[in-house]
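S.K.: Input: structures, listed below.
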Structure 1
Amino acid sequence: MIARFLAFIGAFVLDTIARIGFVTRSFVKLLGRLPGALKRPALISEQIHFIGNYSLLIIVVSGLFVGMVLALQGYYTLSQFGADEKLGQLVALSLLRELGPVVTALLFAGRAGTSLTAEIGLMKAGEQLSAMEMMAVNPIQRVLAPRFWGGMLAMPVLATIFSAIGIIGGYLVGVQLIGVDEGAFWSQMQGNIDVRRDILNGVLKSFVFGVAVTFTALFQGYEAQPTPEGVSRATTRTVVIASLMVLALDFVMTALMFNK
């Protein structure tokens, strides 16, 4: 019984290590094809439009309501300590450091990530990727690399828009609805936001999240079983894995960035 249990644990560990190695090799192979994709900038701009522009509506609406709720809850807490003039600082720091990059990445995984996985998976099921290989066209460089560029570049822009719209939502609730002093709202925000520590670190977070989510979506689509059920399962795995990766990376990066 013990020998069988140890054999199961050993097989699981070896399979996990092999899987991690395969994913790492795939990631390195994709990175090696990225410079070649720059020779076709029209493909990259098309993917930025597809990934970023079509995700803009949900990002704007979500950012507005997240900022409004954040201002509402923040005011109730700060007013207990007589610090309601700090509301602008609270809203801005929460959005720039955490909520902007993280919520945008989760929405990005649910909207753009699933779309990429389904698109690549259907191309594989329809043998379009195999046809490219038969015509001596590398599908990684022709199909995956432009989409990877698109996800990497679109994600920081979407996170920035989310944070900006969220701050506007916080202003509408805090100043226009509740009545916090407008000068205090903006001055506290401007005086306590550091460009490198807060804004650039948030942009760096969103860039890393974009790499993780986009690669996960492309990898799951490229390795999906070429059947409708296989594509469906790959799409589900994309959302689950990408969301968990975003939360785990957020913890690690927050610990490294804001440990002082």
Structure 2
Amino acid sequence: MTDDTSNSATDPRPAFVLVRPQMGENIGAAARSMLNFELEHMRVTAPRDGWPNERAVALASGAGRILDHARICDTTQEAVADCTFVFATTARDRDLTKPVYTPEAAMIDARKRGASGQKVAVLFGPERTGLENDDIALANAIVSVPTNPAFASLNLAQCVLLMGYEWRRTAAMPVPMEMEMADTQWASHAEMEALIAHYEERLEEARFFWPEGKAAAMKVTLRNLWSRMPLTRADVQVFHGMMRQMVRWKERG
């Protein structure tokens, strides 16, 4: 199957997203690690060796149902489109301004968000390079493991195991804070993407992205700014309306 059918709107558990994994063995080991800690929502973007993968099945060793229901996506953006908050696991300085959580704090926050009806995802990068800036720019926050600075890289399945362990530990912890929602819901990444596209289009028309050689970096910076803003659906509509009104005002002038 190619759809994470068990990830219902009422299930508070986060989705673990393996971004461009290179080895089927690591996908299988990640599935086993997830099931160890009662996590069942796996999403896989552009696996290097295709899908389904026999080596992944062999290494899953009893956790085959995680692979059977894994959602296979072409891009990271597609994998998190329905999510309202995304963590990116990375050990490197990516020159992007974002809040940085420990694994424990991230999973406490993920459980709180899940309990309030939000959909949370955790991104894990490919084995050789880790997550790229374009992936991290989609995330709302970073998770950094306090490893040996001289040897910080974790194996993909090890990182999944660590995050799964911290998720399981939070089950006995009280939720320290809850957000009271006033007749609205948190905006999904798909809704945020539509807002970002709206602003990019209008800013292109206004020649904001100049000089041309810096345009791509400026767009990543702008996307990163949006990702740090926890917006509700009502907030998103306000931003759309603001931009539409500014365009109308300019056209009237």
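S.K.: Can you say which of 1, 2 returns 1.5 when distance in nm of label points 7 Å out along Cα→Cβ at positions 24 and 48 is computed?
M.R.: Comparing all candidates, it corresponds to 2.
S.K.: If we compute mean count of other Cβ atoms within 10 Å over residues 200-207 for structures 1, 2, which one ends up with the highest value?
M.R.: Result for mean count of other Cβ atoms within 10 Å over residues 200-207 over 1, 2: largest is 1.
S.K.: Same structure, new question: Matching task: 3.0 is the computed value of distance in nm of label points 7 Å out along Cα→Cβ at positions 88 and 208. Pick the structure from 1, 2.
M.R.: Values: 1: 3.0; 2: 2.0.
Computing distance in nm of label points 7 Å out along Cα→Cβ at positions 88 and 208 on every structure in 1, 2 gives 3.0 only for 1.
S.K.: Can you tell which of 1, 2 yields -13000 when helix-only ellipticity at 222 nm (-39500 (n - 2.57) for each DSSP H run of 4 or more, over all residues; to 500) is derived from it?
M.R.: Here the read-out was taken from 2.
S.K.: Same structure, new question: Tell me which of 1, 2 gives 4.6 when you compute distance in nm of label points 7 Å out along Cα→Cβ at positions 32 and 232.
M.R.: Only structure 2 yields this read-out.
S.K.: If you don't mind, another one. Work out the source of 66, 57, 32 here, i.e. which of 1, 2 gives that when Cα extents along the principal axes in Å is computed. Please report the intermediate quantities before stating the final value.
M.R.: Values: 1: 66, 57, 32; 2: 67, 43, 38.
Computed on structure 1.
S.K.: Hey, relative contact order in percent (Cα under 8 Å, 6 or more apart) derived from one of 1, 2 reads 22; which structure? Display every interim value, and only then the final one.
M.R.: On the way: 1: 32; 2: 22.
That value comes from structure 2.
S.K.: Rank structures 1, 2 by FRET efficiency 1/(1 + (r/R0)^6) of positions 120 and 168 (r between Cβ atoms, R0 = 35 Å, to 0.05) and report only the one at the top, that is, the highest.
M.R.: Max of FRET efficiency 1/(1 + (r/R0)^6) of positions 120 and 168 (r between Cβ atoms, R0 = 35 Å, to 0.05): 2.
S.K.: Quick one: distance in nm of label points 7 Å out along Cα→Cβ at positions 64 and 224 came out at 4.4 when computed from one of 1, 2, so which one is it?
M.R.: On the way: 1: 3.2; 2: 4.4.
Comparing all candidates, it corresponds to 2.
Bear in mind these aren't lab numbers, they're just calculated from the coordinates by the rules spelled out. No experiment lies behind these values; they were computed from the predicted model shown. Cβ atoms are built from the backbone, for glycine too; each structure is taken alone.
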